[in-house]
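Participant: The structures considered in this document are given below.
Nothing in this text is a laboratory measurement; each read-out follows from the coordinates by a stated rule. Please read all numbers here as calculations on a predicted model, not as lab measurements. Cβ atoms are built from the backbone, for glycine too; each structure is taken alone.
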Structure 1
Amino acid sequence: MVQASDVHERAPAGSQAGSAADGGIQRRPRSPRLLRVTGRGLALHPAWIVIAGVAAVLLRVGLREGLNSDAWWHLAAGQWMLSHHAVIRSDTFSYTVHGRPWVAEEWGFEFLLAWMVRTFGPVSFWLLSSGACIAALLVSVVRWRKLGARWLWVAVLAILAGGPLAIGEAPRPQSLSYLFFALELLVLTQARRNIRWLLCLPPLLLVWANVHGSFLAGLAVLGLELVLARWPFSKGRLVVSSPLPLRAAGVTFGVAVLSTLVNPHGPGLLSYAYHVSSSGQLSALITEWQSPDFHSAVLILLILVPAAAVLASLALSDARLEVFDLVLWGGLLLATLHAQRFIPYAAMAWGGLAARMPALRRETIKPSLLVWPIAALACFVFVAGPHPPAGAPERGGDSGMPVAATAYLQQHPGRVFSSYWYNDYLIHAGIPVFVDGRTDLYFGTPVLSEYEKLASVSQDPDILLNRWKVQYVLWTKGSALSVFLSHDHAWRQVFQAGSSVVFQRVQP
């Protein structure tokens, strides 16, 4: 027996099946169901096995390694705000720019992280990394179904979006930003059916602006909607099938911009966030701000395969492409080629474009109660296995934290010069640093260039180390600076653990 819901799902997008039988009254097609109640109870489509497996992999990524890098100074900043009941506005963690005004644009995440760690314990790191990325995946699944994608195709899209989310996953504000981006796209999809959904966007942008600077991307998405509402471009297979009403799009964009001004830094946050995201100094120091390394097969798959799929769809099929999704994905693809940190956003945007492609349209697999235990088994298989305790620092390898060396330095006071990677952990341990992951704080000062000179030994390190009255150097064993100091009579090695080594000044 064919159910009415099946008729609605099979009808082409935009069709008015059954309007004649209803006396000419055109009814809005029902949204595809995520769960279906049958005579056997609550049944799930087998695609949920794949979706659950991808979610489990995202969780496993968060469990696999301990904490490193930025998470430590984010936690330290949040703990400062909890203790002082105020937003941090100046540097308290370095000895090079101590007291310098600091625009802590991610203060909301830092406060939330510190509060959750204090309230729920170290498991909060997993909740804010894996939890946020899993939520972004599930929100995207809902959107793809709303756009008409069949379950088997949704399962494929989940895999293609899960990989980029796993790459970007970390207990940093970016993870929450992925969720905000997915929510914004879902709200806009729903707003095409019910304009009241636009009321959700200003509060979303308000929270986003107080968590991460990528709220500018959220405003850009609304700006694209406004442009298409004013000029609903449709030519050939490129269409704007359901533009938002111009007045509603304009008001929503204006109110959303105003809502982002509700932050501790006022209107200056917009220009500051843009300045930081377009800085050349970031790309010189931080890998995620650099162009993708196409020697990596993974990056080739994540970037080039979606592009090839779009080109194939244009060349080999007569499917229509929504201008909104195509422009959004194309813009984020260009951003990704500039800085690989945009890969997760581009993957979610491509999912919306691909959801409308005529792929795997015919399905013969039916929902079943067996999906529940099989999905649970898949989750167990991917998640099971040893992992470090929640909140533990990563140990070993190039990205491991200098736990033992930091404990040594806590017992031997004195200014420390250490690597960009190690310094975030030193901040958490209460040791003032030369430079750290708050790169934008050091813009306009010679600190970043001096750090590069010391790290590369492009000039005599003793000149700068003397100028800053450095008493200890914590660095990686076998690196250029370590080799130099090991032959410098003004320094002697006093501690070594794993790949980290500590040098102490022995001559004034």
Structure 2
Amino acid sequence: MMRNRSLRLHALATLAALFSISASAQSVAGRWAATGATLDDGEVEKAILELTQNGNHLKGNLTELGFTVDVTGTVSGNHFELHGVGFSDPKPFLIGDLIDGQLHWKQWGGPMVAHRATPADTIPKLPYIAPPPLHKVPYNGLAKTPPMGWNSWNLFASKIDDATVRTMADAMVSSGMRDAGYIYVNIDDTWEGQRDAQGNLQPNHKFPDMKALSDYVHSKGLKLGIYSSPGPRTCGGYPASYGHEAQDAKTFASWGVDYLKYDWCSAGQIYKKDQEGAVYQKMGEALQATGRPIVYSLSIGQLSAAQWGPPAGANLWRTTDDIRDEWASMIGNIEKQVPTAPYAGPGHWNDPDMLEIGNGHMTDDEYRTHMSLWALAAAPLLAGNDIRTMSAATKAILLNKEVIAVDQDPLGKQASPVSHGHLQTWVKPLADGSVAVGVVNLSSSAAQGKIVAIDLPRHGKVGKARDLWTHKDVTFTNGVYTASVPSHGVLMLRVSGK
């Protein structure tokens, strides 16, 4: 009896151990090495995901060729979802399943497959290069009003190529965008190839001749923009400018580039936060050393960049996370601009990211609010839609010359909001002594917007008032103007005291 009981207990213990091993093998916790698609420069996407699990909660970090991010999330059975720490998007950016001992996931739409990592599975790190001592880079004399143009990322992401850029340049002219002030045609990430034997960065197969493309864009009366990073890799995992700042600046200048968007990305794997200014200063000096006028745009998503950006030689700097074609993202990005208002002015602009107008996930009322707020905030106006196929409504929003004039006002003041319940009022002083006023309805139903003359810098004196969306003059009655504002819509006036 005792012997049989002992055998049964031993068998149960063995089964429990086997179950424990099986459960452990099926856990998403641990260190995983993943591969994904082949990039346009011929390399394969790589990632290292490290996770710990407590109940159904996960935390850890994800390292790829272009960035590192801390993650948190949940697991249910074999299904897991992860959020990036600090990301403003409430939706998970990485969703996957444990299948036959492998992790299969998609992040931002791209598939990856991971196996249990071995010590040999790493993301290579380059030797540390100390940034130069901090000192002020002279102002380059550019971007005296906020830059206007078009950027490829919001619509095309990695699908951008030479032919598309050319057709966009054509459309900038035929649509009237160029004549309205949109002059930069900016190529975002994924144009990069490998470096040649001399270390010169080459474009990949999608851009067979960057100089010829630049010449074509210039022939249309437009300017060409390009993208890189101070880290070893761009956000998309392509070769970037780490250790090659002066060389890349010369290459860009030789191609005829007029604008550089410089994205932090993998620089965060190398440098600390208090080194950002010096790291960006290195490229700022390199661009000026080429002798070519190149607008310098920092993509970093830090409010503090408003303070250290100008000494680094920058003309504009991202102060927010990436914008999404959603009301919450758009309004959140512009509201984050409020502390940066004192730092805006000719040659140096706060950037709440590109325009989503026309990409289809907001209403026309919301897009009019988007355009109005960017103009009131003296923000760069970089369209992100397909301007070859714009609807009449989208075209009317992007080409509203009276709103554009507010954005491009030479005084360069950035408006700040005052909230009255669900209504926000933004007031922007203009160079001719008039003011631009925007009343935004944050609620889900129409509301009466009210502008009181005594609240304006004109101290109650109203000579002329014009509605910049109806293109009609309006009248203040007893010092007050009221109008119905649709849900998520805007009332925008230009008011003078003359």
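Participant: Hey, mean count of other Cβ atoms within 10 Å over residues 44-51 derived from one of 1, 2 reads 21.8; which structure?
Facilitator: 1
Participant: So log10 I(q)/I(0) by the Debye sum over Cα atoms at q = 0.13, 0.14, 0.18 Å⁻¹, for residues 52-131 alone, computed for just one structure, reads -0.47, -0.54, -0.85; which one of 1, 2 is that?
Facilitator: Comparing all candidates, it corresponds to 2.
Participant: Here's another thing I want to ask about it. Out of 1, 2, which structure matches 20 when relative contact order in percent (Cα under 8 Å, 6 or more apart) is calculated?
Facilitator: It was calculated from structure 1.
Participant: Something else: Figure out for me which of the structures 1, 2 the number -16500 belongs to, where helix-only ellipticity at 222 nm (-39500 (n - 2.57) for each DSSP H run of 4 or more, over all residues; to 500) was derived from the coordinates.
Facilitator: Only one of 1, 2 returns -16500 for helix-only ellipticity at 222 nm (-39500 (n - 2.57) for each DSSP H run of 4 or more, over all residues; to 500), namely 1.
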